[in-house]
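Take a look at these structures.
Please treat every number below as a calculation from the coordinates, not as lab data. A quick note: this is a predicted structure, and the numbers were derived from the prediction, not measured. Cβ atoms are built from the backbone, for glycine too; each structure is taken alone.
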Structure 1
Amino acid sequence: MKEIKAIITAYDRIDKTIIHAALATVVRVEGSSYRRAGARMLVMDNGVWVGGISGGCLEGDALKRAKLAIKNSKSSRVTYDTTEDDAYQIGVGLGCNGIIEVLFTPLDFQDKKNPVEILKSCVQESRQTHILITITDIQGKWKNIRAGDIISFQTVDDLKIVGEADLEKQLLEKIDHQRQTGKSGPNDFVVADGRSMSVFVEILLPEIHMVLMGHQYDIYPLARIIKEIGWRASIVTNLLHVNKDLAALVDDISGLDQINRIGIDQYSAILLMSHDYKTDKMNLPKALETEAFYVGMLGPKVRADRILSELVEEGKGVSDQDKGRIYAPAGLDVGALTPEEIALSLLSEIKAVFSKRSGGFLRLRQSTIHERN
């Protein structure tokens, strides 16, 4: 989401009277690649770009391809193959042994449904999962669609633009599957008369929302790293303890009695980090009343066990389901000592939890780093 926001900011700043632009989007990856499907790069014809589609080796060629798409006023899909030992193949120096397909779409600034305008509408709307269907290639004559078009899917009626009932049904089945798995991916379809269509179905999730319940000095490095990652950050604490330096680092600050107003949803993580036993004990039931997917507590395991035991004694026992959301002590075991290292440990665990990963050493992973299509 951070990359998308950076692209939108750059897009809004373009002097559209003299500059033209295109959007490069990774729409398919086979094998290994530094960036995954959904990576984007805004390219302007003055040589400036924002975002990225690789580790840096494809961007130069992407600039040329984007300029060509702008000149022709037509989208094009380009395949970069790093699996073959071909000295003339762009990106062969990657050593990634993968195939990357990139869609280059010229941007019509007057079209409020151009790809960047659609991304902007997704970011501006409330925190929800957006489903975007990008037409990456078509073969044969299609009445209402062309390569580069994006369908922002909300209901089945949004698919009627393709003009084929059977194709609408197939698309809906793919969308339902990918929505359930939370995974984006490419799909190819052929209709009865032989025409074909390739699409990239993207599941665009809201950014992770970090809710920090505390105000001590260790909250500063945590907030700075959260901002660098591009997640949303809110602080819930006694407002008398918050100064302007801390306020500048986060998106929202609320009092302890206002926790329900900051929009804590299933894409949120709460950290209890007041460093005060009574305060964390008081805040844990409040945190569990929300939809937060992750609730972490700083401090040793014996401290967390004591809090849970006392809550049971007070008739405020925690259900087994809620216990599954609690991570105490919070963080990965990386030997963190300083506040900055502890912040790294905490955020690494939270990312692993939301990604449904173990957080272990990649060299011990038995399968590929990323799932393969």
Structure 2
Amino acid sequence: MKMNEDTNEENLIGVYSRLPVTPVSGDGVKIEDAEGKGFLDFVAGIAVNSVGHCHPKVVEAIKKQSEKLIHCSNLYHIPSQAKLAKKISEISFADKLFFCNSGTEAMEAAIKLARRASDGHEILAAEGSFHGRTIGSLSATWKEKYKKPFKPLVPGFSFVKYGDVKSLEEKISEDTAAVILEPVQGEGGVNIPPEGYLDEVREICDENSTLLVFDEVQTGFGRTGKMFGYQHSNIEPDIMGMAKSLGGGFPIGAMGASKKVAEKLEGSDHASTFGGNPLACEAALASIEVIEEEKLVSRSREMGIYFRDRLKEIDKDWIKDVRGLGLLIALETEGKAADILKRGLNEGILLNKLGDDTLRFVPPLTVKKSQIDRVVSIIE
């Protein structure tokens, strides 16, 4: 990549290790960089662009709203916010919604609500979890490398083994305000819990008068082949965090809860200046409309099965595992993740790795079989 005035980053704090790609435009599953090279994007803004880059309906919604009103304070009524809350309530368990700007803010709100709505204060999260980078959500995140530089964190957080009911039974107590889980762990390696695990967790929480919180920031809005990841089970959580795919690429987060639990936050001092602004809500309404009209939930399920089957056909002794739900897929290798990512860049494919061994695939839900076949051929 040629360095020019636009890519001179001497005034940026270097918190990111950037790959040598400068995207300037996108359409569906494809993006183009500043030098005119095209890429298939199997990262999708890290599971954000589920309806594809610059979907016409999302673009039009943003255009129309930006010409009328971009932002106003939550001191006033915002019709599109109320409409979005109603829509999410119709497609999920959540009776009430609170809007913010990101996944980490959604989980921060979920933690605050859990503590306010419970007699306990302890929070149980899972080994391998990732819930965000603010101090509260970071306290519920497992990986030590994210946490160590910022300690001391918020007290009252403990961890149990993901997918292990016995581990939860041993840790939960009358002081446990909530159990926080991802229906599928994304950042932790696309870890899928054993069948029936979430149902058993719900039962244990009920027996201990403990709230159940699901982090659906990555798994929500069709990513796993259901509208929400919890819908692969037979239960519902009390609280749920959402973001990523919600806005069709535009930043917006949400925390939803059952009416009984949500009422505990009403009249509190929790708030968000930008949360649920008219522009973000119109983008989200358009994105959900696209997901429903284009049947992207079932498409995610079908393309996910096809993608995993194609990956399993690769006859290489360095492949250890293929796993996933819908279009949240992992390919676990023996130290080949960086090599494959580099080859992908050279061949016009954007891929994402989790450590040295695992590749995570989260393409737009509009991805085609021919595009999946191209990625598989690169890996082969």
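For percent of Cα pairs over 35 Å apart, which of the structures 1, 2 scores highest?
Going through 1, 2 one by one, percent of Cα pairs over 35 Å apart is largest in 1.
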### Message
Comparing relative contact order in percent (Cα under 8 Å, 6 or more apart) across 1, 2, which structure shows the greatest value?
### Response
2
### Query
Just checking, which of 1, 2 has the largest value of FRET efficiency 1/(1 + (r/R0)^6) of positions 74 and 194 (r between Cβ atoms, R0 = 41 Å, to 0.05)?
1
### Task
Identify which of structures 1, 2 gives the largest calculated value of distance in nm of label points 7 Å out along Cα→Cβ at positions 66 and 322.
1
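Computing mean count of other Cβ atoms within 10 Å over residues 154-161 gives 15.2 for which of 1, 2?
For mean count of other Cβ atoms within 10 Å over residues 154-161, the value 15.2 is produced by structure 2.
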### Message
Computing distance in nm of label points 7 Å out along Cα→Cβ at positions 170 and 274 for each of 1, 2, which one ends up highest?
### Response
1
#### Entry: FRET efficiency 1/(1 + (r/R0)^6) of positions 98 and 290 (r between Cβ atoms, R0 = 35 Å, to 0.05) - structure with the largest value, from 1, 2
2
